[in-house]
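Nothing in this text is a laboratory measurement; each read-out follows from the coordinates by a stated rule. For clarity, every value in this text was computed on a predicted model and none was experimentally measured. Cβ atoms are built from the backbone, for glycine too; each structure is taken alone.
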Structure P
Amino acid sequence: MRFIVRVGLVSLTTIAACATMPLRTPSGEAIRLPRQVVEAVEFVAAGDRAYAAADPSSATGAPGVGKVTRPYVVRLTRDMQVYRLWSGPAVKDNQGHTSRIGEWWTFDRPTGSRASYRERYEVCEKWNTLRFVAQCTLRRGAVVVIGSGQSVSADTCGEPRGREQYPANARDFQVYIHAAWTQIGTRDAMLSCPDESQDYRDDPNDISKHY
């Protein structure tokens, strides 16, 4: 089993950092997303085979367990940069895999402190130390799930005394790439990443900077 950590790096984009605009869902609902995202995605209908392959059910969580509150399946109409915070090359699972290529990303370049990022994207400390930043390219035509973060309870974080828990965040969207580690490394893969040496160790007080 791969070591999959919940990194809402990949979120869609920090809404406060850029202008937003409405996007109509297939049901007619209007959701507000950063302009560069609205201009680069189109919704995928539930009857499309790509919709099921994106696995929106696995991206959706009940209150207290994390993931997203409501999934939207979209197809990229242009290449987009995606970001993921991970625990670094020294942290591996029993199979020797790191958490660098996981299922949770953002379209937003990480900013702020590690603590604020952890709260915005509901990332338990036991899931991810958030010490390294990876920047990859999600290619045009990729079909992924986006959505705002669901709450995470203290029990889910392994803190029954309530020291660590996170509320749902309707503002910052996240990007879910189903089985992302299978979507990399080939000519037609939807995810293209540079060598791991291009990642940087972030400053805990400002994760946009190198440590």
Structure Q
Amino acid sequence: MAGALERRGYSVASDDVSDLTALTARYPWVLMTSTGIAGASTILFALFALRPALAVPGRGDALGAWLLAASLMGLDNLSDAFFRLDCRAADAGCSSSAAISSWHGKVHVIVAAAAAVATIAAPFFLTARMRRTDRWRDLARPTFFFGLVFLAILIGYAALGGKGGGYVQRAAIVLLSVGMVSLALRVRALARSPGVLLTTRS
């Protein structure tokens, strides 16, 4: 919706989603509001619902849940509502360096890079934890392959850049959203059946 409203040279095919919250964007509040809510909700879910649901006696905290909170769906989404790019790629004279010339533009990129690393790592740490309890073991293999698919999409995004990179970025967003919903549905199911026996593997 934000992309449709933006126009003025903005291309869904080639321009980043982040451009929709830039200082020169036409309706930045649309995406700032939605990503802010989504990011905060993801962080709260990861730390206060998923992390306890992944608890395994004697195995410490579930690092995968912390990585999910710091991921593109969590920390980066929340950050984008506050730390905005200075201009859109579609704006005349807006180079990559011009878009991050301010302190908030630099924070935007730094957080995005750190969140991307967390997003790459999260599925594999979640897989390791899932393998240790019967309540999650059936999702371990799909989560592992989910991580491989996301990594492939991220590589494709970096390779394409302005030639279809916008579509690839949106494909990644859809994939991550499906992953989040899958985790939430499992947590919901476990909350409705608290008597399920928890067993672990050494």
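Here mean count of other Cβ atoms within 10 Å over residues 42-49 was derived from just one of the structures P, Q, and that gives 12.2; the source is P.
Of structures P, Q, which gives -2000 when helix-only ellipticity at 222 nm (-39500 (n - 2.57) for each DSSP H run of 4 or more, over all residues; to 500) is computed from the coordinates? Attributed to the structure labelled P. Using the calculated result 0.45 for FRET efficiency 1/(1 + (r/R0)^6) of positions 98 and 170 (r between Cβ atoms, R0 = 30 Å, to 0.05), pick out the matching structure from P, Q. The value was obtained from structure P. Please state which of the structures P, Q yields 1.9 when distance in nm of label points 7 Å out along Cα→Cβ at positions 58 and 122 is computed from it. Only structure P yields this read-out.
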